[in-house]
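A.B. asks: Next up: the structures, one after another.
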Structure I
């Protein structure tokens, strides 16, 4: 992982969510921040459409995973009064900025400091506000043993 940019995994997951917004118009998962957080021109996705068609399966997997997780969260908040969400390896996920529950749900984004720094710069550049109910928790799981001490 390079210190001045997000992990490749974080970028790729965000890229697939963004591609879905452009190529399928967000038919299965709406995320208005998916493209802006990457800083890419939406035309980029159309220019390499054939490559995107070959990767349709992984794109739909990423989109389905997000949609299913957010549906489960909705049910947990509404039926069981869940009030906190911890997103481990948050990467460039944008749920915190689309949080439909507002102050009813406090969100903790746990990820590598470099990924979080890059993400925060992109949020500012894209004009996406950081909600007051969001907490960034920078952790390098490969180097910071204290973070794992509580888990055994």
Structure II
């Protein structure tokens, strides 16, 4: 059996990134682990410094259980370099290259409206983007 993974994004504002990535991926807030009813209850079970807040993190999951979990954690230092790992948002659907490219452009435009930034367009293939804190990702067609 393959290992399950969680992708973790360091950030300055976990709640802003959580909203963006839920919009981008169609993810939802991950429920707290049993036996806790809320994330706040779970968070309070740790012996953390008083200035730590449950709002400094977010946990997202694919509602269908297919994609990896996404943890978003506030860190004190700013982003200073290009990501060594990035997310590819794959736009579903088949059709001609022109139809696939139209879907990629439409998805990129939707993510710009959600707070992302288009950084570079590789015509006919993919769009390099950044989330609201500058984490790079690509929008491309789904693999055949």
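Any read-out appearing in this document is the output of simple, stated calculations on the displayed coordinates, not a laboratory observation. If you're wondering where the values come from, they're calculated on a predicted model, not measured in any experiment. Cβ atoms are built from the backbone, for glycine too; each structure is taken alone.
A.B. asks: Given 4.6 as the derived value for distance in nm of label points 7 Å out along Cα→Cβ at positions 33 and 121, which of the supplied structures I, II does it correspond to?
C.D. replies: Details: I: 1.9; II: 4.6.
Label of the originating structure: II.
A.B. asks: Also, I was wondering about something else. Please compute FRET efficiency 1/(1 + (r/R0)^6) of positions 73 and 97 (r between Cβ atoms, R0 = 35 Å, to 0.05) for structures I, II and give me the label with the greatest value. The partial results should precede the final answer.
C.D. replies: Numbers: I: 1.00; II: 0.35.
Biggest value here belongs to I.
A.B. asks: Here is a further query. Once distance in nm of label points 7 Å out along Cα→Cβ at positions 9 and 25 is calculated for all of I, II, which comes out largest?
C.D. replies: Details: I: 3.5; II: 0.8.
Of structures I, II, the maximum of distance in nm of label points 7 Å out along Cα→Cβ at positions 9 and 25 occurs in I.
A.B. asks: Of the structures labelled I, II, one was used to calculate P(r) over Cα pairs in 10 Å bins from 0, in percent, giving 11, 36, 33, 16, 5, 0. Name it.
C.D. replies: Label of the originating structure: II.
A.B. asks: Here's a follow-up. Consider the structures I, II: one of them gives -15500 for helix-only ellipticity at 222 nm (-39500 (n - 2.57) for each DSSP H run of 4 or more, over all residues; to 500) as calculated from the coordinates. Say which.
C.D. replies: Numbers: I: -15500; II: -7500.
Only structure I yields this read-out.
A.B. asks: Here is a further query. Can you tell which of I, II yields 3.6 when distance in nm of label points 7 Å out along Cα→Cβ at positions 81 and 105 is derived from it?
C.D. replies: Details: I: 1.8; II: 3.6.
Corresponding structure: II.
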